[in-house]
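I've put the structures underneath this note.
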Structure 1
Amino acid sequence: MRNAIDIGNGFIVTTDNSGGIGEKLQDIVAVPDRITAYFAARVALLEQWATHAEPVSILIHNFSGSASWENYVAGVTELFREAGLEVPPINGSSETNMELVQSAMAVTMIGKKVETPTNEKVSWFTYGIPLVGNEVRERAKEIASIAFIYEAIKNGIVHEIWPVGSSGILEEVRLLTGNKEVRVETVLDIAKSAGPSTVVLLAIPDMKIEEAKALFGVHLNKLTIIT
């Protein structure tokens, strides 16, 4: 993964940042700080799961001023509670010497690798719709659900996940496969940014596809990878 680092001894570090999104007057996207932190944490958590790791500690890097700290913590906490997970210890720091005109923050997670699933024949799907900017708030029901993804991981319905970011589905598949010439077929826009990973790629065992369709609903779509 681009934003995941294996630091040894089974520990994985993932991170995501956000700038110009928040409650300051000059922010480009106006949303509560809690929402900003929620989505930054979402990306970092998905990338933990992509490496078969579970977070054990969280760092918040807050450049928006001390008044934003509690709201950032609340956003991260909301994400974990939505997924049905215990909230790991949260620490970090706030920039209080310089007041910036736009919001800026980052969430870093340290995770521990867990047992990976056994090899089974799988098919790839997309889950969610590519959304960015204000679309993320306006079309929230089309975003891949963290709670459903975690339920699928626990129940063996999903064996691999790969979050899609600003580069879009096609570029993420090329990163996933290590093949820059690969092509894909899907009903979704393969070039559009998925912002804070509103879309994830899922490897689903063939024997579990019907269960996956029942769980994920209409926003689960077949992804054909052509090498």
Structure 2
Amino acid sequence: MARCLVLDLDGTITDSLPDITAALNRSLANHGQPPLPMEQVRPMVGDGLGQLYLRGYAARGLTPTPEDMAAGLADYTANSTSGTVLYPGAMEALRALAANGWRLAVCTNKPAAPARVLLEHVGLLPLLAAVGAGDSFPVKKPDPDHIRLTLAEAGSDAASAVMIGDHHNDVAAGKAAGLPTIFAAWGYGASEMAAGADAVAESFAEVPALCARLRP
């Protein structure tokens, strides 16, 4: 089986917080609500857009309707690349891994439509063997089957893979699926979310060496 690095998306590969926050605030503005600051939205990220909107609306004492959710997803998908960027060193590290025979797969709780738009925008989609999004399968992180199913699409398996992410969902799902797991310290998750990870990366430049150590 080919070795495979499974990557979370938001807060791991891309800094997507500006566009996520802007979309949530546009949705809240439809109800006459003032915008939430980006730092208040940061800890709401990690469980998919549905949970993000529930948390964002709750912060203003509201509950989003199904129409709010559908409109929010459409708006975010259409505007998901305005301010989103790759983290420093991401492209170089992932190209180096690919050159060394590693397959690359994304496992994200973000829906497939905006995930693919974003990955194409930052130039990573051609490098990926699979994109397991939040609506690709009946389960999503922290369920370990989200990772297992993504790996199957990538032509790999848990015995040959490493997981990297910035959220406790990534660590929990990776460990439960049997993967050594790297915590991305540059992302949105608090430092205590690294508990249980096999390694902590402070920058993307460290990732290829950590992968080689965890899956020699």
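What follows draws every value from the coordinates through simple rules; no lab data is involved. Keep in mind it's a predicted model, so treat the numbers as computed, not measured. Cβ atoms are built from the backbone, for glycine too; each structure is taken alone.
What the table shows:
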read-out	value
Structure (1, 2) behind the derived value 64 of percent of Cα pairs over 13 Å apart, for residues 45-100 alone	1
Which of 1, 2 leads on distance in nm of label points 7 Å out along Cα→Cβ at positions 93 and 157, largest value	1
Parent structure of the calculated result 12.5, given that mean projected area of the Cα convex hull in nm² is the read-out and 1, 2 the choices	1
Read-out percent of Cα pairs over 15 Å apart, for residues 61-140 alone, computed value 73, structure in 1, 2	1
Structure responsible for 42, 19, 11, with Cα extents along the principal axes in Å, for residues 69-108 alone calculated and labels 1, 2 on offer	2
Which entry (1, 2) yields the derived value -8500 for helix-only ellipticity at 222 nm (-39500 (n - 2.57) for each DSSP H run of 4 or more, over all residues; to 500)	1
